[in-house]
Structures are given as structure tokens and as C-alpha cells.
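J.: Several structures are given next for inspection.
Just so you know, all these numbers are worked out from the coordinates, no wet-lab data involved. The model shown is predicted, which means the values in this text are computed figures rather than measured ones. Cβ atoms are built from the backbone, for glycine too; each structure is taken alone.
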Structure P
Amino acid sequence: MRAIVIEKCCKAEELHVCEIPVPEVRPGWVLIKVHAAGLNHSEALLRMYEADNEYINTPVVPGIECVGEVADPSDSHLTKGDKVIALMGGMGRSFNGSYAEYALLPEKNVFRINSNLDWVSLAAVPETYYTAYGSLFECLRLTKDDTLLVRGATSTVGQAAIQLAKAIGSQVIATGRRKSSFAMLQSIGADYCLIDDGVLSSAPYGQELPRPNKILELVGPKTLRDSLLTVSRPGYVCNTGILGNVFTVEHFDPIKYIPNGVFLTGFYSNYPTQPNIDGLFNLINRSGIQPLYNRVFTLDEITQAHSLLEAGGAGGKIILQIW
């Protein structure tokens, strides 16, 4: 089969299609015919910095998510031909992932879905929309009566969160660093847009701009304290992203750091479940959500795809179309 294989840290220009054997099925694992895969920044980091570390099982086919159909269910609960998504749990790092025509994946990573979306649109969903869905509904317990602020709204997860929140009737405030992004954010459902200057807590909240009672924090520890000060009381903040490239809060004192009446939670997407995946697709199907993506590449165009991924210039999700 055709696949992309990483043997060591390398440049995007060094990626190329090679031929490797179709994986042999074994108990507890499912063989997937991969139709398309969403690309993620973590895969660029793997290629640039991580592949030489012992915890990466090189040579490895990268890719932490994919969509496709079951080619061989082995001893799993799935059946041949099932439409499925797969994500996380070691894909593309501990074992071969989705940059290939077939992927052999643990049963726990594979989820049957009900969807009429085309394969490319479907490939925009797994990691991005699951992360947004889990953050909003598992952690923030979002309802139609809430006002949600999405901090880092121009990111792929931020855009997905806006769509999902509007689908249930929530009011949405979206933040970005440039006014030029406001028209796009409003087109996908944002009711209000704010420039994020790092101090949203001092914005003129009132009748024309409601104060949010729930915040999805995608910038991360860099602005987390300000988000905790921004939200109303009682209020909820879910830290999911690290777009600010600050990964921890130094000298964290929860008593002084978290204001009275504010609840802080975080979402970690490494352990998806079938009920959550069902809930996500039920909402997408019921609301007619069109998953967002920006560029589509083939396996033969992997260098162009990874160069764009590394530069962060896609302006949205990048899809690798395989079949």
C-alpha cells in the first residue's frame, strides 16, 4: 500500500510516498481503509522535533485521526463496510497512523458513525470537532441559555466550537487578534466579536456586550488568569488549548488564582468514547452543520501539505485525501 513513513526528524521536503505492506490483522485491532485524514500541528512537531526520541516508535506512519470504512473487523464489535472515524490513543506515534491507504488500529480507537457527509468533509470532524464538543458539553455543560466566549476563536477548534454552540442556541462571543477575522467568525455564528488584547476582563461588558458566564480557553495558561477574571459569577472556564505557547502556570496557588464563584476545568481529548462520538454526530446531523476545512491535498502532495501545516498559514483545517 501507499504510505508516508517517518524514520527520523526531517524537513517537509524529505517526505515522500513509499510502498509498505498492508498491515496483518490481529485480535483486538481493526483494519481500516482510510479515505481521508485531517492534519494536525502535532504531526508537524513529530516530524520536526520528536521523531528522534525513544518514545516515538519509528519508523512510523504519522497521523492521529482518520475517516474510512472497516476493511477487516477482526474480532471486534464492528462489521466489514462500517463507516468509522478513528483518533488519538497513540495513533501515528506508538503505532502506525493515518497517512496511508490502510491503517491497523486498536478497536478502542475506532468508532462507528452515522453520517451522510462526503469523506473530505467528514475528515474535518474527528479530532477538531470532538475536542470542541467535549470541551463545551462534557466540561462547560453548555446550554442554550448560556453566553459562551471562545478565546482563540479563529483556530480550527474555536471555529468548530462556535458552530456547535450556535447549533443549540447559545449566545457566542468570539475573540481574535485582528478585526479582519470578524466577518468570517460572524458568518459561522458568532454574535459578538472582540479583539483579544490579553485583557478581556476590562472590556465594556453591559447591555450591548453581555458578560460571558462560560469561557472556552484555547490560548491557554498565557491568558487563563484573565479568563477567570472575565467570566461572570458563577462562571465556568474550560482550558483546552495552548495557542499562546505557554504550557504551565508557574507557582499555581488555586486559592488565590481561581476567583470565588468561578469553576475551572480542562479537556483532554486522548480518550474518546462511543457515547460522546454519537452525541457529536447527532448534533451535526440534527443541525445540518457543515464541517469547516480550508485545503485538500493528496498523498503525493504531502510536502506541500506539511509545509503549509508547519507555517500555520492554512487558515483552517488541512485534509489529506487518500482514496
Structure Q
Amino acid sequence: MAVTIKDVAAKAGCSVTTVSRILNNRGSISEKTRKKVHTAMEELNYFPNQLAVNLFRQRTYLVGLIVPDVSHAFYALEIKYIERVLHENGYRLLLCNAESDNMRETEYLNMLQSNKVDGIIIASHTLDLEAYSKVNLPIVALDRFLGPDIPTVSSDHEQGGRLAAQELIDNNCKKVIQITGFCGVPTPSHKRHTVFSDVMKKNGICCETLELPFNAFSFRDYITYADNIFRNHNHIDGIFAADNVACAMEKVAISRGLNVPGDLKIVGYDGIEASLMSYKTLTTVAQPVKQLALTTVVTLLEIISGESVFDKGTHIRLPVRLIRGETTVDTKSGNEVLQQ
């Protein structure tokens, strides 16, 4: 038979009301009585209904996180640090993998609201902005634009685009391809590609922009895509793409007899461990993954507590940095080790 609050009260020699006040940290209770109640709970192996306790406090200490693809290395790392910061602040994480599917994203939004989470972090975006505006909970967008009333946290992608472009320019590239993710939904990260193209154009460098297929998620997909690029584009001497795609481009280039970086310079974006795992370590623009997680969580918790100093729709941008590897400089020395 399950132990109840009445059993705890009887063993501690107090009223059910007193036990309830202790569980909910309300009212003036002597330290002696508190110890008796906690001792009774331990001896009876009693666990309070945490959901009921939290609802009484009007707080569940749950935060939902919706990501487009948990298998993507960047999001996997971001999830790790978001969960860590939430845990350090007494919150638990409900992780939702939308897989870039609007039906799944809608279901998760409804589920999180039904479970009375205190707030939501959204790193996926497949729905109309109106859908997010109807959510009656604190929301922070991670590298997404979800509407004028929802704050966004992202890297400074304009700076990232400039750093990547300048690295290829400094290495005398003349015919460059940049590969973007799916562009059907506007995100802050697209700005890096706009800036990259603009810088190339101003310097008289031929730059073609190609978009990954919407359903390209795995490294095998990237390899197939890279092979198609080299079949259909001649005399490329520079490539700019996210780290996973850039590593696939390097692998295919070398298999085709191209020398990296002699014939082909490659710059990645994200700064994840994949940049260290390629045949030659990748030159990459590293996003501040830990700081993105910390800033996103702190911003959300400040909104939840009513202590936010940010205006609605604020866009917080965090600086990126270039880590030079062997795909733009032909040397084994001086490579910086990523620390995420």
C-alpha cells in the first residue's frame, strides 16, 4: 500500500496541515518539527507528489527545448550545456526533437503547454509566427526569429561571414562556393552567407551560393552532395560551409586527387569537434556554444521570474572567432584546440 501524507503526519506526531506546510515551505514551523517530519518521510520512504507541490507553488521548474535534429553535432552540444545550466538553477529539461517537421513541432508546443512548463526554448522553426505568438508562456528563440515579442539569442553571424570571407581572400581564392542550409525559414544564421557573398563581390571574387536539400541530415547525405558539386563545378579553389558539410567536401576533394589546401581552401562554421576529426584539421569560425546556452537559459529564467531587463524582441548577439586549421594553411603546427 502506498504511503500517504497522513502516514507521515501520524508517524511524526503532527497534523497533515503541518506536513503540507513543510513540503510547500509555507508558514512558521519550528526546526524541531521539520526534522521530525523529514525523519518520518525517510523512514517511511515517502516521496511527495512533486507535480502537485510545484503547481501549488505556481511553478513546475520544467523548461521545454525544441530542436530541429538532436543528431546534429551542434545541437547535441547545445543541448548538453542548456541542460547543465538549467540543472544548476534547479530546473529540469524536457527535450523535444522536431526533426524539422511542422506537425511534430506543433504537437510538442501543445504538449509543453499541457505539462505546465515554466518556459520554452525554441531552436526549431517550421510554423507560422502566429503559432508562437499564441503560446502563453515565456519563450526565448535560439538562433531563430519567432516574432517581434520573442527575444532571440544567436552568434554574431555577420562577423562570422566576414571572418570566413577574409580568410579565403587572404589565401588568394578566386572561385568560391558557399553552401547554406535550408533557406525556407529566415534565421539569424543566414546573415553570415549574405555578408560572405557581399564581401566576395566587393573584392571581385566569383562566389556561387548553393543550398543543401531540405532532407539532408546525415554525413552520408553530405558526401553525396559534395560529390555532385565536384562533378558539376570546375576549378573551385575555395569552399565555405558548416563544419559537417565542410568535412564532407574535404573528404570528397581528397578522394578526387585534389590537394587541400594547395588546390582547395576550406573554411567551416560552428567550431564543433568534427573540425578536428577531418583528415586535415578544419579552419572554422567557432560559435560560442557554452555562452549561447548560458545566455539563452539566463534570459528565459529572467523572463520567468519577471526580472528581465530586455525589451520584447531583443536580439542578443555573441561574438565568434576564427580558428585557423590545415585546410587553409599547409602546416601541422600552431593549430588551436577547440574547447567547448
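J.: Assuming 16 is relative contact order in percent (Cα under 8 Å, 6 or more apart) as calculated from a single structure, say which of P, Q it is. Write out the running numbers ahead of the final one.
T.: Details: P: 19; Q: 16.
Comparing all candidates, it corresponds to Q.
J.: One of P, Q was used to compute distance in nm of label points 7 Å out along Cα→Cβ at positions 159 and 223, and the answer was 1.8. Which one was it?
T.: Numbers: P: 1.8; Q: 3.6.
Derived from the structure labelled P.
J.: Here's something else I'd like to know. Taking mean projected area of the Cα convex hull in nm² as the quantity of interest, name the structure among P, Q where it is greatest.
T.: Numbers: P: 16.6; Q: 21.9.
Top value of mean projected area of the Cα convex hull in nm² goes to structure Q.
J.: Who wins on FRET efficiency 1/(1 + (r/R0)^6) of positions 47 and 279 (r between Cβ atoms, R0 = 35 Å, to 0.05) among P, Q, i.e. which is largest?
T.: On the way: P: 0.60; Q: 0.10.
Top value of FRET efficiency 1/(1 + (r/R0)^6) of positions 47 and 279 (r between Cβ atoms, R0 = 35 Å, to 0.05), among P, Q, belongs to structure P.
J.: Taking -6000 as the value of helix-only ellipticity at 222 nm (-39500 (n - 2.57) for each DSSP H run of 4 or more, over all residues; to 500) derived from one of the structures shown (P, Q), identify that structure.
T.: Structure of origin is P.
J.: To which of P, Q does the computed value 8, 26, 25, 18, 12, 6, 4, 2 (P(r) over Cα pairs in 10 Å bins from 0, in percent, for residues 23-214 alone) belong?
T.: Q
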